[in-house]
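Input: structures, listed below.
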Structure 1
Amino acid sequence: MGCGRVGAALAHSLEDRGHSVAVIDRLPESFRRLGPGFGGHRVAGEGFDRDTLREAGIDKADAFAAVSNGDNSNILAARVARETFGVGIVVARIYDPRRAEVYQRLGIPTVATVRWTADQMMRRLLPEAISDDWRDPSGTVCLAEMPAHPGWIGHRVRRLEDSSGARVTFITRMGEGLIPGSDTVVQEGDVLHVAMRVEQGASVRAVFTTDPQAPHE
């Protein structure tokens, strides 16, 4: 639902991967963004209207994405797709980050556009800042890229975990992903991806960014 720039790009990406796609938009002129090469179904109407969804083939859909420019419309359409038609994979784009957190906790997967953009900017402005890559729907557990002090090079991942109370879920090493074992040793250039409780962020960072050989005060 939604044939703006995001919706049109998403429709083409899915079609390029061999999927059949239907696009809903209340403004028929929006379909011009799809171009003449798009082979999917175009349906003019409200994306949360049951008859419109049926016309688009919701009864046979494996997934539904609500990417219009209205938070309320996206959430309503996502709920109808999931709760009325039983679509297994549903996601909604939400501009208001506070709403996005609420709907995540209600079990409605969301993409919070404003927060995502702000996080990406922060990663580039302040590379040392912690910005989580993922949170569970309850907002309790997060996965974050964590910088490590050079003093940790040569130490086992297990020691980092024991010292911080976090879990190193995977390591990016020389451009490739690695799932560490208890005896995996931290190497120069490793990027560590850590799972932890959200409130642990500051304490985990303090452990990872401190030389393990430094004397404690």
Structure 2
Amino acid sequence: MKIYRAAIFDMDGTLVDTLADLQDSVNEMLAHYNLPLRTLDEVRRFVGNGARKLMLRSLPEGCSFVDEALKFYNDCYARNCLKKVKPYDGIMEFLAALEAKKIPLAICTNKQHFAAVAIAEKILAPIKFSYVSGDEPNRPRKPDPTRALAAAEKFSVAPEDVAYFGDTAVDMETAKNAGFLAVGVTWGFRPRSELVDSGAKIIVDRPQEILARINFG
């Protein structure tokens, strides 16, 4: 059985459930502009491609003030990002098991970098991630593999020895583009069918399944 030497994770829908804080922030922005609010299911469908794309999907089509709304939303999310977020059941135990095996851990997400760092440090503690990369100006978003590959390089691990975990097609495409093992998780924001269609090599329904199906060492 092949041995994998590093694990890289998407954040939203994979490690932590951020949906309530995202919805609150989107709706705070929409209310500011007297626009119709978005349901939880709508926000679930809209996330995954970065905050700007979330704005484009949340605002009325052809909206002329996307950049202004994005700035307002970012301010809202900076206040809200730690309020309701929580790790998915079994995630902390799984991460602790990887740490015990001395497997290097990284996060590569399209959410704002400031929020990714805050959640990693406050919500996922005491787990230590050696590399956390969120969306920043002048750095490519997933499915571009650049930031994920930088994590593998930091760990001195070949791409074929990395398992990448995510809950969306963007994540599976990122893993494929990087040469990682694409592991889809079904507890997040997208249906199993999206993971199948986007090329997941392994699909898991609970964190407790992972170590039985992927050999880390």
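So the values come out like this:
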item: Which of 1, 2 yields 26.1 [mean count of other Cβ atoms within 10 Å over residues 6-13, calculated]; result: 2
item: For distance in nm of label points 7 Å out along Cα→Cβ at positions 110 and 158 computed as 3.0, the structure of 1, 2 it came from; result: 2
item: For 0.93 (Rg/Rh (Cα atoms, Kirkwood Rh), for residues 86-197 alone, calculated) the corresponding structure among 1, 2; result: 2
item: Value -12500, calculated as helix-only ellipticity at 222 nm (-39500 (n - 2.57) for each DSSP H run of 4 or more, over all residues; to 500), assigned to which of 1, 2; result: 2
item: Given 27 for relative contact order in percent (Cα under 8 Å, 6 or more apart), calculated: source structure among 1, 2; result: 2
item: Read-out Rg and Dmax of the Cα atoms in Å, computed value 21.9, 69, structure in 1, 2; result: 1
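All of the numbers you see were taken from the coordinates with simple rules; none came from a lab. None of these values were measured; they are calculated from a predicted model. Cβ atoms are built from the backbone, for glycine too; each structure is taken alone.
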